[in-house]
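Take a look at these structures.
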Structure 1
């Protein structure tokens, strides 16, 4: 019975992931999660949720590389086979695209990883509840 009781107050995963991906607090969805490009705030400015317990070290970078690679490599192959652009043009377009997509995704995936840890009460999240 205690196992069932612990599952009843489990935090919702998908809403937390959406809030984290939008770089908002996974608890309230209003406060900013990051105080700079990748630095996570210690507490939410709105709901005072403790966010200092996160352990989002290499996960966001790995996920960014995985997604950018899976988007850019097939695109590179298709463009090369269909259009045969000059090598320098192809390199420039895909280098800028890869860097731009990486810079866009990295803070969002960091927010999603922190939100996942918060929702699953990992690494001390929820230990004071």
Structure 2
């Protein structure tokens, strides 16, 4: 699966969609969910929590392992994808759409510049 060029990426396999209003949507990449295998549980952060860039704030559990998911940027958690409580496999089925994890209000919109482009991610940490 191609990594959408409209998104930004991290070396730890998170993606970020700039919503254009000072907020962003965050999830894990196709590569990450593929490496994890079928997800059976997702532990999401509390709305209102302040997170730092690179801070672990989500736990995803698969039939293989449990892994932390890190916030690509600093900010306040505005919303979480509550549908994942009943359907964690949505992250596997649609990692870039319905499988999003949380939305964050950016502490510093300029921090988006430090994230990788789809080409950089695909050539580096996201290489198959």
Structure 3
């Protein structure tokens, strides 16, 4: 996907304030209790990382507190390529979440690593 310079500028700004991790690091952390959140659009959710919950980027600020009220919970966010999850991680930190990560490379990196995933079959 081609991203505008303006978009990349705000992503890079957010990345200066957040932490990122790799797919293997994310898998290790999820195995010991970290929450994995897919922030992609509803239409992208049909295939997703095993064990992930879906809270889209457009509603995460609204819905995160009801889904994960403990702001010290370890949270790993991913999107398609790691850009939207970086923006979401920055916002969650601004909301007081203290243990947030963005998964570098996102869904593409997850699939490329052969990590387990689930498929939702539409009715």
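Please treat every number below as a calculation from the coordinates, not as lab data. Treat the numbers as computed from the prediction; the structure is a model and nothing was measured. Cβ atoms are built from the backbone, for glycine too; each structure is taken alone.
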Legend entry - volume of the Cα convex hull per residue in Å³ derived as 109 - corresponding label from 1, 2, 3: 3
Inset, instruction - Of the structures 1, 2, 3, report the one carrying the highest value of distance in nm of label points 7 Å out along Cα→Cβ at positions 27 and 75. - result: 1
Inset, instruction - Using helix-only ellipticity at 222 nm (-39500 (n - 2.57) for each DSSP H run of 4 or more, over all residues; to 500) as the calculated read-out, with -10500 as its value, let me know the right label among 1, 2, 3. - result: 3
